[in-house]
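Just below sit the structures, each encoded as structure tokens.
Read-outs: derived from the displayed coordinates by stated rules, not from any lab. Quick caveat: nothing in here was measured; it's all calculated off a predicted structure. Cβ atoms are built from the backbone, for glycine too; each structure is taken alone.
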Structure P
Amino acid sequence: MLKGCQRTMIVVRGRDKSVFETAYFVLRREKERQGVARSDMVAEANRIICEHQLPPRTRGTRLSGFLLWLGGCLLGSGATLLLLRLF
């Protein structure tokens, strides 16, 4: 941290089951001089958080992951049998 450096920032604390413990948003210097309403800063922080959230995991992704794994196993064993037969 720099001595004598003062910046305006918002600290957003995560919920109990949140991935993040704390998020820090530092205001740009040009916006500090212009002055920004607190509600605008909070709205922008919420927009950034929502924009970067991971989509909720669905059952389809678990099933498709298993099917891809199974397909890879079958393809690998088929290729192994083919190579054993050729040599």
Structure Q
Amino acid sequence: MLVCLMAHDKPGSLDVRKANRDAHLAYLKDTGCVTLGGPFRDSQGDMCGSMLVLDLPDMAAAEAWAAEDPYAKAGLFETVTLREWIQVLP
């Protein structure tokens, strides 16, 4: 099952993002379920959120995965949305 995770950072939290970025990227690599992803950028070009497509068995697994993300554990996100996603292209 593909799940799109869309997260928006809390205002003024760029330092939290930067401090936890290496752990977050290691988590993405180590868990092996991220098929595509990257940060959102604000009008100044700074990272301000995340979009990931996860390949996991079900929504419960996606919720558990999201809760263990180092960014989530650091309290970076103001909002997180998980939605089932159907790939059409490519």
* Asked: Ranked by relative contact order in percent (Cα under 8 Å, 6 or more apart), which of P, Q sits at the highest value?
  -> Q
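Computing distance in nm of label points 7 Å out along Cα→Cβ at positions 29 and 69 for each of P, Q, which one ends up highest?
Numbers: P: 5.2; Q: 1.8.
Biggest value here belongs to P.
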* Structure fact -> If helix-only ellipticity at 222 nm (-39500 (n - 2.57) for each DSSP H run of 4 or more, over all residues; to 500) is calculated for P, Q, the one returning -10500 is structure Q
* Structure fact -> Highest-scoring structure on distance in nm of label points 7 Å out along Cα→Cβ at positions 45 and 61 (candidates P, Q) is Q
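Given 52, 17, 12 as the derived value for semi-axes √(5λ) of the Cα gyration tensor in Å, which of the supplied structures P, Q does it correspond to? Mind showing how you got there, number by number?
On the way: P: 52, 17, 12; Q: 21, 15, 12.
Source structure for this number: P.
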* Parent structure of the calculated result 1.8, given that distance in nm of label points 7 Å out along Cα→Cβ at positions 53 and 77 is the read-out and P, Q the choices -> Q
